Structure P
């Protein structure tokens with residue numbers, strides 16, 4: 001007995017799941033194809049599974065009930081995101097994990113992961129069940145109730161033969177949308193950038209243009225220095241999950257398109273998640289402002305050099321297809337770039353080259369759960 005992708009999607013919708021992200025697996029290709037063409041259930045194909053976890057976090061902040069689809073090999077990719085984002089902050093999400101290597105039968109690269117997948121979930125403390133075609137509704141009812149009550153991820157392991165293969169037509173609900181037609185090219189960006197401001201000064205300049213927009217802060221000194229300039233409940237401070245601030249912001253604005261979302265990112269964070277740049281360009285969120293404070297070093301670990309000293313991140317964003325890209329080095333230009341971005345259709349990318357100077361700044365005094373609850377309330381979630 002198997003369940004079709006259409007039947008699975010209908011049951012997911014019936015249990016309140018209304019936002020999906022993930023990386024494909026052939027064991028659930030019929031479900032993914034159904035979601036890709038679904039008029040009500042958004043599915044975002046991400047370059048990595050941890051990025052999908054980040055998008056799901058942003059969608060949950062926007063009052064969605066998210067699910068992440070992944071092969072069990074993606075559990076390895078997702079371990080840090082699950083441990084230092086979903087579990088640490090207490091962010092509910094359903095993990096639909098296909099079980100390659102089930103029963104020791106599969107290609108060689110799947111055997112070990114197939115053997116240890118349940119134990120990985122046990123080590124993380126993620127409640128899980130094994131899905132069967134005749135238990136889909138009961139399993140999803142359990143998953144929805146458990147993740148909402150425990151405020152954490154839950155998982156369903158999906159063995160081979162549960163979901164029918166290859167009946168739904170692959171396609172996208174927004175099929176036919178081409179890349180953004182930017183009226184400029186990367187050649188219009190300045191040839192050289194000489195930093196003049198510390199990151200603290202650049203953060204102060206960027207904050208001048210903010211109203212009540214939610215701002216996702218990349219982990220490290222960006223959080224601490226911004227906090228020292230004045231706390232606001234609309235600030236979500238990342239403690240762990242390096243590289244995922246942009247994914248969380250993208251998930252928030254994709255799930256709630258009328259919400260202007262700002263990301264304060266760092267060069268080290270963005271370099272860990274370069275796949276986010278083309279994903280932003282393809283999704284084309286109209287109210288998304290991505291500000292990268294680039295000091296060309298990893299400040300939290302002793303100022304080791306990052307490769308942004310040799311590769312211009314603004315040019316990468318331009319090539320990816322952001323609607324506008326700016327590269328700025330002084331306070332007035334930073335303030336104006338953020339102001340213009342918030343007042344026009346995006347997505348927008350702003351590179352602020354800054355010095356390596358770091359301010360004495362306190363650690364964030366809130367617990368992860370306090371940060372979660374006040375931020376979600378600030379964006380209007382019940």
Structure Q
């Protein structure tokens with residue numbers, strides 16, 4: 001099949017959505033499909049076209065940004081060409097430009113699937129409010145035109161204002177999760193490099209520094225955790241400076257983080273490649289996911305951590321709570337409740353039973369299995385057209 005994948009931000013941008021799209025695109029290519037990704041040239045130094053791991057990437061120039069969105073005048077022209085060449089279409093939402101693609105797919109009788117990653121909630125402000133309404137409207141048009149909608153969990157679907165409208169079109173497929181194999185020596189060397197004083201417990205947070213991720217919940221919880229564990233260390237992995245649309249959020253929290261850094265209780269490790277991430281997770285005593293709203297739908301890092309025997313302490317968001325519910329490796333606390341997060345962290349850090357994953361089955365997250373599930377869905381749609 002000729003598969004066209006469309007999303008606003010693709011690699012090297014880092015987010016759960018882009019990582020999902022990249023893993024699935026590579027899996028499709030490995031299974032012999034001709035895969036093209038249509039996305040934005042969100043950095044001017046990125047090539048307009050290139051091939052990575054058998055996946056062709058086509059980037060459309062960005063004229064200017066609107067908050068977290070991009071304006072691409074040439075997008076429609078490029079979309080016409082690529083949709084006409086494709087056999088099937090996969091759209092990653094939320095995405096303002098998806099409605100036009102799904103309409104083209106419907107008119108040309110090409111199986112079109114939405115992968116819905118999360119609800120959209122822009123930062124406060126009059127402009128962002130209108131932007132949020134515009135993207136939501138376009139996403140609803142996309143759902144009308146598309147043939148099927150895929151999401152991570154039924155729990156999230158039943159609680160999402162968007163997905164609740166389209167449950168008859170819905171199919172649940174787990175997200176693709178995979179990490180490179182690394183040696184025990186590499187894991188130990190990573191610890192020596194980033195934790196030379198051998199501080200413990202090590203509390204991880206792996207995400208973009210963004211409002212919806214709930215960084216301040218961990219910050220508020222940390223003093224009480226330090227009282228219980230004086231040598232505790234937070235290692236934050238991911239983009240934390242100049243995150244698009246989140247500069248004010250970082251500036252607001254930075255003074256308190258600076259104090260934790262000065263006392264040796266906080267580290268920013270920056271962006272890590274997949275191999276380094278595979279070294280990072282085994283060195284954690286717990287991973288935290290204190291997300292605040294439905295812009296977070298699952299948290300792929302939870303599965304990556306659990307695969308390495310690391311438990312998670314997670315907010316009770318629909319979808320996000322599912323990895324802990326399913327695999328039993330960690331604890332769940334009420335959304336935004338720092339004191340309850342303290343209780344959960346202390347409980348998980350003191351009881352080694354949460355680190356055991358011998359009975360957990362993670363095979364359902366293999367990218368090849370996920371790609372196969374999408375293939376079957378595309379073929380099922382073809383038979384109805």
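No value in this document is a laboratory result; all are computed from the given coordinates. All of these numbers come straight from a predicted model, not from anything done at the bench. Cβ atoms are built from the backbone, for glycine too; each structure is taken alone.
Tabulated results
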item: For 2.4 (distance in nm of label points 7 Å out along Cα→Cβ at positions 289 and 321, calculated) the corresponding structure among P, Q; result: P
item: For 0.25 (FRET efficiency 1/(1 + (r/R0)^6) of positions 25 and 201 (r between Cβ atoms, R0 = 30 Å, to 0.05), calculated) the corresponding structure among P, Q; result: Q
item: Label whose coordinates, when relative contact order in percent (Cα under 8 Å, 6 or more apart) is calculated, return 19 (choices P, Q); result: P
item: Top of P, Q by distance in nm of label points 7 Å out along Cα→Cβ at positions 1 and 353, largest first; result: P
